[in-house]
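Undergrad: The structures come next, written out as structure tokens.
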Structure P
Amino acid sequence: MSSSMIGLARGWISPESIRFRKEEEGGMLTAAWGDRGGPVLVRRLFPLSDPNGSIWVGDRDGSEWGVLPTLEGLDPYSMAALSDELRLNPFLPRIERIVSIQRRFGDYSWTVETDSGEFRFLTGPLYESVTALANGERVVLDRNEQRYLLRDDSRIDSGSRKKLAKWL
């Protein structure tokens with residue numbers, strides 16, 4: 001069994017076995033891996049602060065190809081195309097509901113439901129960690145430098161609004 005087949009069976013993609021390219025028209029990221037090829041979506045996995053960390057790879061319809069465990073070993077052209085795509089399309093979960101916000105030793109512990117599932121994270125002082133946008137939405141920055149998009153008050157439930165009003 002070849003190493004690329006072993007990677008396929010486990011859901012891991014060997015950096016040496018995949019090629020990424022940016023299409024000249026439209027700049028869409030495409031990839032070729034084994035018998036798969038075409039336009040792809042990529043998302044950095046946790047920890048998001050690790051520049052060589054794991055990358056999720058899937059079809060544009062969201063079907064998973066697998067996980068690239070490291071960027072080390074990618075050819076230079078693939079590395080440039082992938083890095084550019086990750087820079088342009090960062091992972092930005094949208095907060096749909098605030099389960100809780102609690103103050104602990106100067107930090108704030110958040111539990112939220114997002115469009116990517118439930119998250120728990122810590123922030124520093126809210127005046128430093130929550131940035132208002134012109135459209136009424138807010139960006140929340142956690143201690144690991146992950147950003148979350150918080151919808152404007154009119155688009156979140158009343159329980160979440162009450163929790164926010166207590167702290168903001």
Structure Q
Amino acid sequence: MNPPLDPSEVIKTARAGWVLVTAQMVLAAALVLSSRWSPPDAWMLILMVPGIVVAITAWLAIGLRRLRIHPTPGQQTVLTMAGPYRWVRHPMYAGLLLFTLAQLPFDWQPWRFVSWVCLLGVLWSKSSIEENALMQRFETYRDYRSRTGRFLPRIIPATGSAFRR
């Protein structure tokens with residue numbers, strides 16, 4: 001285990017985490033609520049249904065009582081590498097990204113695409129905070145991180161720095 005962070009860093013990280021949680025909720029809500037709903041095309045369902053399934057199976061793998069929206073691990077956090085966590089480190093974020101990506105064609109507007117890209121950036125930042133904390137807490141996390149994709153399954157084993165994150 002690594003030495004604990006100094007208290008000012010912990011406070012700064014906690015604040016950043018809440019800003020990112022808020023941004024995630026606002027962006028996801030904007031994408032879903034601004035959609036002009038119509039019966040989805042088959043290709044949209046190809047993104048929506050797996051997005052929902054991946055998110056739900058991730059929740060179940062973690063356990064609903066351990067679920068947190070803030071990126072820093074809680075006292076009850078355990079390192080989960082089962083279920084969808086075998087393939088990706090952040091399946092709930094991946095599910096949200098797939099589901100919201102499927103919303104874009106319902107009402108194609110450039111601001112909605114920009115919002116989705118911003119959501120991707122927010123989730124990338126949020127997952128980085130989470131991963132730094134998990135590496136502090138769990139010695140095995142670094143190895144898990146090196147062999148498992150962040151939001152997408154890793155097809156090519158990580159050998160170079162381009163595939164490490």
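Just so it is clear, none of the values below were taken in a lab; they were calculated from the coordinates. Quick caveat, the model's predicted, so the values are computed rather than measured. Cβ atoms are built from the backbone, for glycine too; each structure is taken alone.
Undergrad: For which of P, Q does mean count of other Cβ atoms within 10 Å over residues 76-83, calculated from the coordinates, equal 13.2?
TA: Answer by label: Q.
Undergrad: Comparing structures P, Q by distance in nm of label points 7 Å out along Cα→Cβ at positions 20 and 60, which one has the largest value?
TA: Q
Undergrad: Of the structures labelled P, Q, one was used to calculate helix-only ellipticity at 222 nm (-39500 (n - 2.57) for each DSSP H run of 4 or more, over all residues; to 500), giving -6000. Name it. Present the calculation step by step, with values, prior to reporting the outcome.
TA: Details: P: -6000; Q: -20000.
It must be structure P, since only it matches.
Undergrad: Please compute distance in nm of label points 7 Å out along Cα→Cβ at positions 84 and 124 for structures P, Q and give me the label with the greatest value. Don't skip to the answer; put the middle values down first.
TA: Details: P: 3.4; Q: 2.0.
Result for distance in nm of label points 7 Å out along Cα→Cβ at positions 84 and 124 over P, Q: largest is P.
Undergrad: Let me ask something else. Computing Kirkwood radius over Cα pairs in Å gives 16.9 for which of P, Q?
TA: Only structure Q yields this read-out.
Undergrad: One of P, Q was used to compute relative contact order in percent (Cα under 8 Å, 6 or more apart), and the result was 34. Which label is that?
TA: Structure of origin is Q.
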